[in-house]
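**Q** Please find the structures below.
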Structure I
């Protein structure tokens, strides 16, 4: 029995108290303890790469037992996670220098790392759900870390979406359990499925799971936390929220498409639609934003949309090699790119203490290293040849062309439209990344601003330079780097290894179309429409899903629920009163319902109570009701 997967999951959680204790003594001890913990975790995940495939089952853990697996896409994501956490840890001492409550951040940093590794190395749905919830609750602290009013609002939104996503996941797990006679193991579900034939319970389970995972990935319409959380979280945490936490949702969606419901066109089209909307919405929001980290946050939203488009083609189950490779490699590239870009934003913020692009004109001119690293990330995410993002975007583009040719008819026309929207979204990516680079590194500082040289330490410089160098090296030699990664993960994604001529005229033509569109959008929209007197302007967004849809809907549901509860209460009380009168006990004192508007509180006098006690009583009642229903289901299913 190989216990290394269990080490990779539990070690960071076990190290969290030790790092917390060290953090309260001295800054250097705190930083060294964190670096030692993430380095050991990285070595453990690197060792998994040499072990091939394997499983580990813990029958006595949890209601359904827990199981872990390594190899293929799991090991790729686990190693990627550990790598990006190393970059974030290296930059943390510089960013948090002089800040308060760093010991708390470091502890939850490691708790979240263990939770994410548990998701990536899980071999069944219950284990995935368990560690997914640990990850969600621990990472909430990152968003609330600075304890400002914007942080509180963003943290509340993040927590609400995390709870809703967790409930959707739990519902999906139970639906799959009921629809498959108790199967939750990914490989068992994969062996059981029949392409194109999905039971209603299994289809419902897949949709609920996809919504739950999509909430963390940033998939429309559950993306609302993402543009709020990234700007207010510390930059090292933003790099992880964007680069890794979203990939936990991507991992779950890939597992649904490969192991649960492969070949179901209904599911694939739903996922495709969500991916296209996410891809375009994020790009448009990034194009118009004037906050540095908000641009990068909305960019993450768009890039997740690209991955979801590839995941939809993978779930369709027709020609899967390019789609699987595109989804996996773009997830890898996006993690490295956002590590570079968000950590660069952290350096700029640490020096200037603002994220407003109008106040940051020329802010990056004082560091050549920062300029080169940021440019590498920008060119990569825009899909410029010789950089990593070009390779994964080319695979997704070619997969869409392949599906359009293969399917023909209405479906073929649909995928031709998807190809066009894909190229347009790629052009928007170039436009907003050009906007950022020109403002930060090309424009001169305002006349009233004092010139300054940007300061950053060596550890932060290494955290920027290493992933940037990797993006260029792997992008320049894709057959030697990316294709090996894709071939290693191909069996676990139900696909085959492939080889592609990335720099052929046909593939370069698609990239050039996208880049020319981006140049046109930058010149016509950013420079002419969004720039007034040398200052960026942000158009008013009339539709906020959270403010205009979700919050009013929740208030309406709360009103309907309270009205229903009051109606049932009055009905039962009326029956009791009627029976009392029939039996001659009408003179007895009774509680008049309208005199007491506090749920579940019975008293002849009106008693005021605090909101906290009322809320706690109500939540305990709901928890008890849920526990009873769950027990009844487990007893009689």
Structure II
């Protein structure tokens, strides 16, 4: 027993070291109120020990049972002990790997690693290329290798210190050892449960203060990954249960003023505004991880995006636009088809691909040729199949580009994709059919690759890559202005999602979802709008401006005709609603609610929070219901 308990303690020490590494690496994420408060910060490590012990007890339970059985039958061999230690070494290695991987994941997403990573599992080459192509991942990898090596060496040496006593041939003489073993198994089972009371330990037990970084720091990554994965496979948790489906749909129809038929309850006829005369081409650019906070127009002190800031001032721009989620597939799905994201679910994946009435289908019906350009492989996130099923005629991806232009696991760089797209669009001389070209950039996503021919002004790689993304866009526009189709084209630029910029002010920092949205019409009148705008609203707003009437069945609104009471969006494990002063966050897996007002924690009794909750819950629940019922197209 002493050998197993020693390995158990040694594993807990390694996890504590990895947690300390994450704390140091993410120290800037601490809120101003908790910075410098050692006592408050130390509680995160105590909670971490609590959660680590749950995983440790899962690892320990089988070796304890093996040793107990060996004692019960009076086995004299050392083999059960050796096998038990090897078992523990293997499983502890997995736990260490998850904790090490959690460090870059948390620093990027501000969330502990969860079941959303399985979305990347099928992209082995791309995912491994991303891991080994990004230098910031090397320290956690090295820490894992060093700590695992030390752990195996120390546990082997600890095992060799103990000489197995010869068990007594009399059963009664073995009873004290059996009693001790049973007691240890009982304690181990309690450790797995994690707490007294009706329910076993859950992630919510780690939340103890108002600092979202410290609260999440206490959660063991392996525990979070395991429980979120198990939740995905539990029938009762496969779907969100925010409110009754019928009630949610009734509320949504009232909010959106939709009275469609039973098989398309949100259907309506989009009336064209015909603001822009003539049939215009459309270029829609998704800017990877482009948080609004990178732009000086939104308060950034550094001059990272001079081109985007200029374009923002000379376009129809929306100051309060929010992405549907925090992954690229969320941004594409919401912007093109006007449906909200459902937390971390990738709604573009799956062999049974649903069909949607979206921006590509509406433009195709209006006579447009639809083209999609991406930097990476077309199979990533099932894009090729999904986009072709839902309105796109041509897909251009890594398979189309010269191999020498591929710089990492995500394919070519932005400026090359832009140049390639311009050559393809050259076949449109402005007199033939109009085109709808969608371009998905990648540069502002690890692993970062800054070309030698670009000279950034900032020193930090995180900001240098933003400078490069802006520079590549400027080159694209400089070349596009020389084309015969430029003057007859509407350009839409939007962030697919944001990323953490500055301090994490809440459990879900605003910079992850606050993105720029610009509709640029050459020669048009610039305007900056302040109403709430969502990625879902791009489709009806753009179609209205283009003067294209279309039958719609989605959650988007024409921002020239309708104002939303608040913004709503998701971020992996939370759903959120925001107005001018309030911010509401709900965690479906734990039932926890977070209330903020003017950037500070607030009393949830405010009736406006209740209205925001109803709006948020209705929209998300209705979207899930319509998807589940296959009611995603017009009738």
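What follows draws every value from the coordinates through simple rules; no lab data is involved. None of the values given here were measured: they were computed from a predicted structure. Cβ atoms are built from the backbone, for glycine too; each structure is taken alone.
**Q** Which structure, out of I, II, was semi-axes √(5λ) of the Cα gyration tensor in Å, for residues 316-363 alone derived from, given a value of 37, 10, 6?
**A** Clearly, the read-out refers to I.
**Q** Say we calculate relative contact order in percent (Cα under 8 Å, 6 or more apart) for every structure; which of I, II gives the highest result?
**A** II
**Q** When distance in nm of label points 7 Å out along Cα→Cβ at positions 12 and 324 is compared over structures I, II, which one is greatest?
**A** II
**Q** Which structure, out of I, II, was helix-only ellipticity at 222 nm (-39500 (n - 2.57) for each DSSP H run of 4 or more, over all residues; to 500) calculated from, if the result is -14000?
**A** Details: I: -23000; II: -14000.
Only structure II yields this read-out.
**Q** 1.00 is what came out when FRET efficiency 1/(1 + (r/R0)^6) of positions 188 and 252 (r between Cβ atoms, R0 = 35 Å, to 0.05) was calculated for one structure; which of I, II is it? Mind showing how you got there, number by number?
**A** Working: I: 1.00; II: 0.15.
Computed on structure I.
**Q** From which structure (I, II) was mean count of other Cβ atoms within 10 Å over residues 300-307 calculated, if the value obtained is 16.8?
**A** II
**Q** I have 42, 31, 27 for semi-axes √(5λ) of the Cα gyration tensor in Å, calculated from one of the structures I, II. Which structure is it?
**A** Attributed to the structure labelled I.
**Q** Taking distance in nm of label points 7 Å out along Cα→Cβ at positions 68 and 84 from the coordinates of each of I, II, which one would give 2.1?
**A** Going label by label, the one that fits is I.
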